[in-house]
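In what follows, structures are represented as C-alpha cells.
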Structure I
Amino acid sequence: MTTLVTGGSKCGKSSLAERILDSFGGRKIYIATMQPFGEDAFEAIERHRKMRAGKGFETVERYTGIGGTELPEDCGVLLECMGNLCANEMFSGDGTGFSVSGIVDGIRTLAEKSGELVIVTNQVGSDGIAYPEGTGDYIQALGEINAGIAAFADNVIECVYGIPVVLKGELPC
C-alpha cells in the first residue's frame, strides 16, 4: 500500500504519516532526505528525531537516488520528505541527472520493495506568486512529482490544520 501525505508547512503531515505506520507489524524504516545544512536544518532534524523516539523506526539517510535504497523485505517505510529529495536532486552537483520521471520511478521502486510506503510531501504552487526561475522550476517539478506519485498511490491525504482530508482511497489509520 502506498500513501501520499501532502499539506502546507507545520500542518501535521509528519504526525499523520507516523500514525499511519503505528500498527505496521514489521520493521519500520524512516528515510530521511534532509541534508543537514545550517542551524534550521539541524533543528528540524532533531525535532523529527524526538517525534520518532520510541516508535520503532530505523533511520536511513538518503539524499538522492531514492530508487537505489536497500530495504528489508516487506518493511514499512516513511519517506520524509519529497520536497527535500526534489531539491537535492535538482540543485546538488551539476543537476544534469535530474528528471521528474526518475524520481517518480524511484518512488515506484520503493513501493514495490516495501510492504507499506508512506510519503510526506509539500503542497506547492497554489499561492499564485511569481517566483524567480530556479524557484519556479522547483515548484513545477515538485508539483509534477506529486501528481505522478498520486496517480499510482492507493491513498492521497491532505493534512489541513492537523485534520486529514482524504483525496483518494481511504485513511489507513
Structure II
Amino acid sequence: MQLPDAIQRFAALLKEAGHPHAPVMLDDAARTAQQAADALTVQLGQIAKSIVFRRKPDETAVLVITSGDRRVDEKKVQALVCADGQKLSRADADFVKAKTGFAIGGVSPIGHLHPPVCLIDQQLSRFNVIWAAAGHPHAVFELTLAQLKDLTQAPLADVAQALAV
C-alpha cells in the first residue's frame, strides 16, 4: 500500500531526525483526540493534539501541542506569543493547510510548510508515552515529551484551561 505523500514526507523527517518510531496507520480516521485514543487504546491525555491559531496582523501560524484531555486557554497563548496590539484567533481549515501543509486532524508537530510559533502544553509531562498526528488523519506516531521538545525546539508552557472543580 502506497502511503499518502504527507505521511511519506513526515516519515522521512522522523527518520532524518533519528526518531525511533515510524508513523502508524490507523484503520479509521483519528481527527479528534478521542478517536485517536480509542484507536490506540490509550488515555485521552496521551494524545498530543495540534491546535493551530492565526496571529494577526502578521498572519503567523501558532501551533499549540496540548494534551488530549485539556482545552487550550487562548488568552494564555495570546499572552505568550503576541506583542502589544496583536490578536490571536482560531485558524480555519484553509489557513491551517496553507501554513502547515497538513489537513486539520492530521497536523503533525513538525514538517510544516512555514515554521510556526510553537508551544507545548506542560500537561503532557504526566505521561511517559504520548502520540501525535503524523501528517494525515489516519496516521500517528509514538514519542516521549523529551522527544517532542527535541523535534520541535518548542518550550513547555502553561496553555491549558484550569479544570473545573
Structure III
Amino acid sequence: MTIEQPDHPLTVTFKCSGKATGKMRNDLDVHMVEPIEEHFTLATDEGPFHGGDATAPPPLALFVGGMTGCIMTQLRAFARRMDVVIDDLRVETTVRWGWVPKGKIYETHPQSFEIDVFLESEADLDQQIALIQAARKGCFIEQTLGQKNSINHRLRTPQGFLRVK
C-alpha cells in the first residue's frame, strides 16, 4: 500500500513488541500503525561480550543501518520531487559513542554522527546541496537525533505502570 503526498500534516506512528528468546537475543515485531499499516519482524542479539550468540545484528548495528538507510531513502525520494537526477548514490555513516565503566555496569553517551554522501549527478552543486538539506529535514531518524527528546520508561507492576526515572 502506498500513500499519496498529502496536503496536510500527518502523524507517523510505529510500535514495537520485543520478546527475549535466547541468551541475549530479542525477537521484535515492529508495526507501523499510521498513516498506513505495515509489519516487520526483526531480531537483535549480542556477541560473546554480553553473553550472546551473535545470531542477529546488535541493536547498534540496526540503529546505524537505519540512520544510513533513512537518509538514502530521503535523498532518492526527494531527488524525484526536486528534479535532481541521481546517477549513483553511496553513503558512509560513522557513529561514535563514549563508554564509561561504572563498577559492574557502564554508561554511554553519543560523541559524533558523521554522514558522508557520495552523490553522482549532473545537477549543479547548489541543487545537490539543496537536496541534501531537504533530505536531512525529511529523515525521521536524523530529525529525532537533532533535538532533545523525552524518553519515558514504565515498569508494569500488579498495581499498574510505574514510571521509572
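Throughout, read-outs are computed from the coordinates displayed, never taken from laboratory work. Keep in mind it's a predicted model, so treat the numbers as computed, not measured. Cβ atoms are built from the backbone, for glycine too; each structure is taken alone.
Set I, II, III, criterion distance in nm of label points 7 Å out along Cα→Cβ at positions 96 and 152: the highest-scoring structure is III.
Once Kirkwood radius over Cα pairs in Å is calculated for all of I, II, III, which comes out largest? Going through I, II, III one by one, Kirkwood radius over Cα pairs in Å peaks for structure III.
Structures I, II, III were shown, and relative contact order in percent (Cα under 8 Å, 6 or more apart) at 35 was computed from I.
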